[in-house]
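Please treat every number below as a calculation from the coordinates, not as lab data. None of the values given here were measured: they were computed from a predicted structure. Cβ atoms are built from the backbone, for glycine too; each structure is taken alone.
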Structure 1
Amino acid sequence: MIVEVHGLELFGRHGVGDDERRDGQTFLVDVTLDIAEPKEDEIEATIDYRSVRDIVRSINDSESYQLLETFAAKIADALNTELRVQRVRVSVRKPGIAWAEWTGVTCERP
């Protein structure tokens, strides 16, 4: 079973430049989780999407990262640790780049 949360919009202070960390900017996060199929039709039998949102927000708010790679890895590690998942994939996009529509990275954990 695959659970997806796409386009989670966050305001963060991540980037290499001092102005990026000072002024902040929007980041978009996509999460894909491989999980065991729920045996019951109850929220406790699966992943609560709100938990995914809360974990991602917590990582975003806890620290300022220079690299999108580090930011994505921290999110993937936290989701892998805190939720019952078989595999996690996290993509972080930084829109509004002067020379591109967006830049981004993807991190996977078994």
Structure 2
Amino acid sequence: MEIALLNVRVTFQKNAVTVDAIGNHKNEWTDEYSCYATVSGESGTERQTAGTTVDDADLAFTVRYCKKTADITTDGYRVLFGGEIYNILAIDHMNYKKKALKFRCQKVRR
């Protein structure tokens, strides 16, 4: 892995239930881990839904392997990059060599 290619900062957020002062339970995204990554596999499509154009952008983030990134799953985490939110669709362990992880993500429509 070439370190010079890790040139963008990404933040992994975890979904957790928090309780406020009066006992209400809320789902909240908290920052779990931040690191540098390589962005690749930029693709996506545009489609028409109810008269509006919807952009379904797909990205792949490659990060160095560590204990914190190895614990990330597709259902309880998401990625913040460039002010945008991306859901994790799949995780590629790159032949299980414990050198890098590739996260295939899709942009969240807001």
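Looking across 1, 2, the calculation of Rg and Dmax of the Cα atoms in Å that yields 14.6, 49 traces back to 1. Comparing structures 1, 2 by mean count of other Cβ atoms within 10 Å over residues 32-39, which one has the largest value? Largest one: structure 2.
When Cα extents along the principal axes in Å, for residues 24-71 alone is computed for each of 1, 2, which one produces 42, 16, 15? Each step should come with its number before you reach the end.
Working: 1: 42, 16, 15; 2: 44, 40, 14.
Source structure: 1.
Work out relative contact order in percent (Cα under 8 Å, 6 or more apart) for each of structures 1, 2, then name the structure with the largest result. Largest value of relative contact order in percent (Cα under 8 Å, 6 or more apart): 1. Computing helix-only ellipticity at 222 nm (-39500 (n - 2.57) for each DSSP H run of 4 or more, over all residues; to 500) gives -10000 for which of 1, 2? Answer for the origin of the read-out: 1.
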